[in-house]
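Structures are listed in the sections that come next.
Nothing in this text is a laboratory measurement; each read-out follows from the coordinates by a stated rule. Here the structure is a predicted model, which is why all the values come from computation and not from measurement. Cβ atoms are built from the backbone, for glycine too; each structure is taken alone.
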Structure I
Amino acid sequence: MALDLFVVLIYAAAMLILGYYGMRKAKTHEDYLVAGRNLGPSLYMGTMAATVLGGASTVGTVRLGYVHGISGFWLCAALGCGIVALNLFLAKPLLKLKVFTVTQVLEKRYNPMARTASATIMLAYALMIGVTSILAIGTVLEVLFGLPFWISVLLGGGIVVIYSTIGGMWSLTLTDIVQFGIQTVGLMFLLLPICLYRVGGWDQLVAQLPAASFSFTSIGWDTIITYFMIYFFGILIGQDIWQRVFTARSEKVAKYAGTSAGIYCIIYGLVCALIGMAAHVLIPDLDNVNNAFAAIVKVSLPDGIRGLVIAAALAAMMSTASAGLLAASTTLTEDLLPKLRGGKQSNVTISRLFTLLTGMVVLGIALVVNDVISALTLAYNLLVGGMLIPLMGAIFWKRATTAGAIASMGLGFATALVFMIKDGMDANTPIYYSLGVGLVSFVVVSLLSRRPAPLASAV
C-alpha cells in the first residue's frame with residue numbers, strides 16, 4: 001500500500017506542476033476562461049472527454065454495472081451522445097458568438113434579466129458538478145487508504161482547487177490531457193483485463209452471472225429514457241461543457257475531435273460496466289455497492305498497479321471537478337458579479353479570487369453530501385428542468401419572450417426541486433414534471449406577453 005500511496009502522491013504533484021505551467025500561459029482574461037480559444041484536435045478531444053467522465057461516470061457506472069450488469073453503461077452513453085450532438089450541431093454557431101457563458105447566449109435573445117435568472121440556475125448546477133466529483137475523490141481515498149472522509153475530501157479536492165485557481169482553463173486543459181491518458185491506460189488496459197483474468201476469463205464471467213446481466217435493457221427502459229432526458233440534454237446546455245466548446249480553434253476541430261470524445265465516452269461506459277460485473281463475481285456480498293469501484297481495485301490489483309489505477313480514477317474525477325469549479329466561478333464573474341459592480345467587467349485577478357472562493361464552497365458542500373449519482377442527478381435535474389426549454393426556445397422559437405423564459409426557468413427549477421424532495425433523488429418524476437411545467441409556462445406566458453422588438457438571434 002505504501003507503493004500505491006507513493007504513486008498517487010507523484011500524480012498529485014504532477015497535477016500541481018501542470019497547474020503552475022497553466023498559470024504561466026494564462027496571461028489574459030480570455031486565456032484564463034477559454035484557453036485563448038486556441039485548442040487543436042488532440043487537446044480539445046482530451047479535455048472534452050476528461051471533463052465529461054468524472055466521479056459519477058467512473059465510480060457510479062461501476063456501481064451500476066455491479067447492480068444491473070452491462071446496461072449500467074447507459075449513463076455514460078447518454079453523456080457521450082450528448083457530446084456528439086453538441087459538437088456536430090451546436091458548436092459551429094456557438095464558436096461564432098465569442099462569448100464565455102451559456103447565459104450570455106440567452107441575453108442575446110431575451111434581455112439582461114433572463115441572463116441573471118439563468119445564471120443563478122447555472123451556478124447551482126456547476127457547484128453540484130464540482131461536488132459530485134470531489135465526493136467521488138473522497139470516497140476512493142477513504143476506502144483505499146483508510147483516511148477519514150473529511151480529510152480525503154480536503155486533500156483531493158484541495159489539489160483541484162489549487163490548480164484550477166492559479167491557471168484557469170489552461171491548467172485544466174494541461175491536467176485534463178494527462179488525466180485522459182492515465183484514466184485510459186488505468187481503466188481500459190489495466191483494471192478491466194486484470195478483473196477479467198481474476199474472474200477466469202469472459203466465459204467464466206458469463207457462467208457466473210445471470211443472463212439479465214448481459215441484457216442492454218435490464219436497467220429498465222424508464223431509467224434509460226430518464227438518463228437521456230437528464231444527461232443528454234444536460235450536456236447540450238451545461239456551462240462546463242460549453243466552456244470547453246469555446247476553447248476550440250475552429251469549427252472543424254470541434255466537429256471531429258468532439259465527436260471522437262463522445263464515442264470515447266460510450267466505450268468508457270462499457271468498460272466501467274464490465275468492471276462492475278467482474279466486481280459482482282469477485283465480491284458478491286459487498287456491504288455498500290457505492291464502494292464497488294474502490295473494493296474491486298483493492299482486492300484485484302497488486303501494489304504499484306493499484307496505485308496507478310487509483311490515480312486513473314482520481315484523474316477522471318479531478319477533471320470533472322475542476323470543470324464544474326471553473327464553470328461556477330465563470331458564471332459568477334461574468335454573469336452575476338458585473339451586476340453588483342455597476343457593469344464593470346472582471347479581470348484575471350478577480351477570476352482567480354472567485355475560483356478560490358467557489359472552490360471553498362464546493363469543498364464545504366462535499367463534506368455534507370454522500371451519494372455521487374444523487375448529487376449528479378440533482379445537478380442535471382436543476383439544469384435541464386430550469387434551462388432546457390428557454391434555451392431551446394431562444395434558438396428555435398421567434399415568438400419567445402423574456403417573461404416566458406423567466407417563468408419557465410423559475411417554475412421548472414422549483415418543480416424539479418419539489419419533486420426531488422417529494423419522490424427522492426433517483427425518481428423519474430422531477431425531470432418529467434419540471435420539463436412539462438417549464439414548457440407550458442414558457443409557451444403560455446410568451447403568448448400572453450407583448451411580442452418584443454426584433455432581437456439578435458441566439459445563435
Structure II
Amino acid sequence: MFAFMLIISIGGLFIPGDVDFGFKIELSEDAQLLANVAWLITATIFVLMMTPGLSFFYGGMVREKNVISTMLQSFIAMGIISVLWVVFGFSLCFGHDLGGIIGNPASYFFFNNVGGACSDSNFIEGLSIPIALFALFQMKFAIITPSLITGSFAERVRFSGYLFFMIFFFIFVYCPLAHCTWHPQGLFASIHVKDFAGGIVVHASSGIAALAGAMFLGKRKEAGEHLPANVPFILLGAAMLWLGWFGFNAGSSLAADGMAIKAFLNTNTASAVAMITWIVFDCLRGRKPSAVGAAVGAVVGLVAITPSAGWVSVGESVFISFVTTLICNFAVYFKNKKSNLDDALDVFPTHGVGGIVGTLMTGIFVYNYEDPAVKAELTHLQYFGNHCLVMAGVIIYSFVVSYGLYWLTNKMIPMRVSEESEKMGLDMSQHDEVYGTKVVEREIAEYFEHEHRNDEQ
C-alpha cells in the first residue's frame with residue numbers, strides 16, 4: 001500500500017497541470033457579483049464552523065477531566081477575536097499600509113468604511129465581493145489561529161492567562177503576518193511570496209507559537225501516553241474541519257470561479273491522500289490502524305495544501321500532501337520518543353511543520369503558474385529562495401515574540417495552574433464543570449480542602 005501511495009504521488013508530478021478551470025458561460029457583472037457574494041457567505045460559514053470542529057478535535061484527545069476546558073479555549077476565541085477584529089483587527093491587517101509591516105488602525109476603526117462597496121480609498125480596490133463580506137471572511141481566519149495554539153499547552157494552562165495571551169498574540173503576531181502576506185503592499189507580497197489560504201499566517205505562526213508555549217509552560221505532571229477522553233469527538237472534529245476547510249481554501253479565491261473549484265478539488269484530494277498515508281505509515285512502524293491516526297492524517301493533509309491550494313495541479317497536490325504527511329509523522333514520532341517537549345496535542349509537529357513544509361512546496365510548484373511579469377523579475381531559484389527567507393523570518397519572529405508574550409502574560413497572571421488544580425483537572429478547577437463520570441470523589445474533596453486552606457491563609 002505504501003509503495004502504491006509513493007508511486008501515485010511521484011507519478012502525479014508528470015501529469016500536465018494546465019487543465020482549464022475557467023467557466024464556459026458568460027455572466028453579467030451583476031450576476032457574477034451575486035454569485036461571488038453567495039459563495040463567500042457560504043465559505044465564511046464553513047470557516048467559522050472550523051473552530052467548533054477544532055474544539056471537538058482537541059477536546060476528544062485530552063483526559064476526561066480536561067475536556068470542557070480544552071474545548072472552551074478554542075470556542076472562546078469566536079467571541080474575543082470577533083470583537084477585536086471589528087474594533088481594530090481588520091484595520092491592522094488590511095488598513096492603509098504602514099511600512100509594509102502593519103495597517104493603519106484608523107483605516108477601518110470600528111468597521112468605519114466597511115460596507116457594501118467593493119473598493120475604497122484606503123487600499124482595497126477591485127475586490128470581487130463587498131468589503132464587509134471580505135472583512136467577515138478574514139475574521140474567521142483570525143479566530144481559528146490562536147485556537148490552534150491551545151493544543152500545545154492543554155491540561156495545564158490557566159484560563160484567564162490564556163485569554164490575555166490570545167489577545168497579545170492576535171495583535172503582535174497574527175495581524176503583522178497577515179498584513180505582510182495578504183496586503184498588496186505587504187512586505188512578503190512585495191517579493192512575491194505566496195500563501196493562498198494561511199500556510200504562513202495561520203499554521204506556521206500558530207505552530208511556532210505552540211512550540212514556544214510548550215517550552216515556556218513545561219511538562220504536565222501527568223505527561224505521557226493516555227487514553228483519549230472521546231474518540232468519536234476526535235472524528236467529529238476532524239470531519240467538521242475537513243468540511244470547513246473547503247470554505248477556508250476554496251473561499252480564498254474570493255470569487256465563484258474556476259480557482260475556487262481547483263482549490264476545492266485539491267483540498268479534498270490532499271486530505272484523502274494524507275489520511276491514507278498516515279495510517280499506512282503507522283502500520284509500517286508496527287502500529288495498528290486507528291481512528292485517531294486517520295483523523296490526524298486528514299488534518300495534516302489539509303494543512304499541507306493550504307498555502308498552494310488554488311494554484312497547483314491535482315497531481316502536485318497529491319505529492320505535496322504525501323511528502324508533508326511523512327515529514328509530520330516523523331516529527332510527531334521524534335517529539336514523542338526523542339524529545340522532552342510536552343506539546344500535548346502535537347500542534348507544532350502537525351500544524352507548524354505542515355505549514356512550513358507546505359509553504360516551501362509552494363515556492364517550488366507555484367512558480368510555474370505565476371504571471372509572466374513575475375517570471376521576468378525572478379528566476380525559479382530566487383522565487384523559492386524568497387519563500388525560504390520569509391519562512392525563516394516567520395519562524396524566528398513568531399517564536400521570539402510569542403515566547404516574550406508568554407513571559408509578559410505570566411508576569412501579569414500566572415499562566416500555569418497549581419499542581420493541585422492540574423491533578424483535579426481544569427474542568428473543575430477552572431470552570432466548576434465536569435464532563436463524564438470518572439472524576440474521583442476523593443480528588444474533588446482534596447482539591448476543595450486545598451482551596452479552603454488557601455482562603456484561610
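Of note:
- Structure with the greatest value (metric Kirkwood radius over Cα pairs in Å, for residues 279-406 alone, set I, II): I
- In terms of distance in nm of label points 7 Å out along Cα→Cβ at positions 103 and 167, the structure with the greatest value among I, II is I.
- Structures I, II were compared on percent of Cα pairs over 33 Å apart, and the highest value belongs to II.
- With mean count of other Cβ atoms within 10 Å over residues 287-294 derived as 14.6, matching label from I, II: II
- Answer label among I, II for the case where FRET efficiency 1/(1 + (r/R0)^6) of positions 47 and 87 (r between Cβ atoms, R0 = 25 Å, to 0.05), calculated from the coordinates, equals 1.00: I
- Source structure (of I, II) for mean count of other Cβ atoms within 10 Å over residues 191-198, computed value 24.2: II
- Per relative contact order in percent (Cα under 8 Å, 6 or more apart), the highest-valued of structures I, II: I
- Each of I, II could give helix-only ellipticity at 222 nm (-39500 (n - 2.57) for each DSSP H run of 4 or more, over all residues; to 500), but the derived value -24000 comes from I.
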